[in-house]
Structure P
Amino acid sequence: MKIHETAIIHPGANLGEDVEIGPYSIIEDEVKIGNRTKIGPYVHVKKWSTIGGDCQIYESVVIGSEPKDLKHKPNDRSYVIIGDRNAIHEYTSIARATSAETITEIGNDNLLMAYVHVAHDCIIGSNTILASFATLGGHVIVEDKAIVAAQSSIHQFVRVGTLGFAGACAKIVQDVPPYMIADGYPAIVRCLNTVGLIRNGISSEKRLLLKRAFKILFRSKLNRSQAIERVRKELEMCEEIEYLLNFIESSKRGIAI
């Protein structure tokens, strides 16, 4: 391990093999850091935080800060769990969950750019991108391969579906469906995320079905149940269409339309 002489490491921290800790960083008690993870300078990893292997944590990141939630009790033991191969850039903050034995969770292979804020009880999947100054309120869910663009703000309990795209500077107060782009203030669904679908190997046949579903769901002026019924009746079902419809049917915040 390469630990700078100015770093402060609590004896109760559990560090894996070949971990690097930069100058003036603080690693508190009951922290776990996986193999080959690199912690930059001035990073503060607070108690009850777990970071997986092969992560890169850049300067001045805070992981495991207390939740900004009035329901939180200071002595409640809650967690931040971060997976493998994540890049977490400068000045990002990630809060632990609110209630005892609950988790703020980040999966694998994610890119969090500078000044991102992940609030209490958020769940971020894998292969996502959170661009600079993206702000997630409490209990937000960002599913696999979704993108939250720069300076986008997401309301508490909102979901961004897989391969969804939340536009830059957008005010996201309702769910962003899978495979769609939502933008605006407040955001609405604008179009199919065609570029994201192509980059992730979604076939042209499925893209065409999703485009047709988009027109029925978001441009037909039918109500939600009528539009879903029409999609099921008129379009060939595939995994992506089923997932899109199930996501919309299960929405509690409503869909950004």
Structure Q
Amino acid sequence: MTSAPPLHPFDDAIALEAAGPHRYLGRTTPAYWNMIGPFGGITAATLLKAALSHPERLGDPISLTVNFAGPIGEGEFEIEARPSRTNRSTQHWQLELRQNGEVATTASAIFAVRRETWGCNEAVRPAAPAPEDVPGLPEGFAKVRWLSAYDMRPIRGGKPTAPDGTEHPDSITEFWLRDAPARTPDFPALASWCDSFYPRIFLKRAGFVPAGTVSLTTYFHTDADALRALGDSHVLCSARAQVFRKGYSDQTAQIWSAGGDLLATSHQIVYYKE
């Protein structure tokens, strides 16, 4: 008798166990650990997985907003995923992640049944060399564990080399990305990729500044079949800030397929202290 192959680290990290109506149990894993808690992208992916796993789920996600209300510690947590309204082609969700009796993260999501219509990309994918022509992160770059869970190949706006506090002319970062080991993507993976950028102030101010995402909204522009068709190819990720003011900055991001399809966009508000 052969044993089942081990789960991919990403699938292990977002694994959930049904624990009653609208309730799921999960736990943190070391592979996606950040400085003082789990990587925000894995939290977003896990919340989305709860809605995707729900027996009443309709269609595919088109948006997900995650509000990081408090820290998530190492260990088990509970997610409540509840559809608040289901229409003919759209469905609205409320989600909460609780740990030790306290709310750590809240979220809302919208799912929809997509239909074949006219469409186009008005946005233009940034020009970039092929991923096989771009080296991966240099040895010693990954100071936090979750970065090792990705094959990240920086093109622009990598680790700042100027002295701390030097103002960089822009906050744009671009890189090729895929899971490590390679994995065919799904919606939770796409949700995690949208938070794979370090805070823009690290680049703008050329150094570490205490910072963290407060709220992250992701818009999905693809469907499950198109994601499966990507196989283990890299995606092109691009992000920039538009403003830094009075302790908060924003970040806009785009995730592109190698073939030039815009897969997702995201917007977040980030707290910083300097």
Structure R
Amino acid sequence: MDQKHEVELIQGKRFEFGANWLHFLNVLDDNRIDQAVASLTAMLGVTDLKGKRFLDAGSGSGLFSLAARRLGASVHSFDFDPKSVACTQELRRRYFPDDSEWTVEEASVLDSDYLGRLSQFDVVYSWGVLHHTGSMWQALENVDALVKEGGRLFIAIYNDQGWASRYWNTVKRTYVRYPLIRWPLLLFHMPYLIFPSFVVRLMKGLVTQDRGMSLWYDLLDWIGGYPFEVAKPEAIFRFYRDKGLTLCEMKITSRLGCNEFVFVRKAHAR
């Protein structure tokens, strides 16, 4: 286990994302995988990723590394959390055993030395990750350099809701620091977090969410997901516009959750 990661867990400075994802693997099935594949192709505007190199920066459960590999990409996955790395390795073992086109490593998106050893990629994917690093803007800066000419950057960042975001930051920090009150925090906030649309899904037996995720494990991730940073969509747009990337797709939320962006780095005329 990474020493810094272990220290942050002990000090109550970080949610154990990987442990949550290990439980998620127990409910992963073909339907969820198909939904993940569909969401990836829809946002990237492609039908497959054959011949493309795909970087999953903060692979979490490994579901989207798996989706990219199923679409034909050569995949490089890494995560700061050793248990998340184990999740991704488990999916590789289940679905692509001994596959030379899928590499899984333990590393941090804040480690510039590690990133400097990687080449550039056709798709750099980091969904709901960079705002959990403790240095979001540095992480956003770091992934930019990994996108090749003509390549795409697909990220999702928590929406800035002003005072509400500051409230949730307090809730999340409290959750990770004080284990004895985790269940009370979860039960208190559950009525607010389970939106009417989620209730309809549950009544219909649809316990999956968009992207093939799980309502329950996403709830745990939301309540406990610390470190926690946010940004307004225009701030993300301007940040990458000034670096020469062009926004080609986005999904914006007006409340809780993530804003999704796909940027493209235009190839220079030769």
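What follows is calculated from the coordinates using simple rules that are stated; it is not laboratory data. As the structure is a prediction and not an experimental result, all values here were calculated from the model. Cβ atoms are built from the backbone, for glycine too; each structure is taken alone.
Observations
- For 2.6 (distance in nm of label points 7 Å out along Cα→Cβ at positions 33 and 113, calculated) the corresponding structure among P, Q, R: P
- Structure from which 14.5 was derived, mean projected area of the Cα convex hull in nm², options P, Q, R: R
- Between structures P, Q, R, the calculation of relative contact order in percent (Cα under 8 Å, 6 or more apart) yields its largest number for R.
- Among candidates P, Q, R, the computation of distance in nm of label points 7 Å out along Cα→Cβ at positions 81 and 105 that gave 0.6 used structure P.
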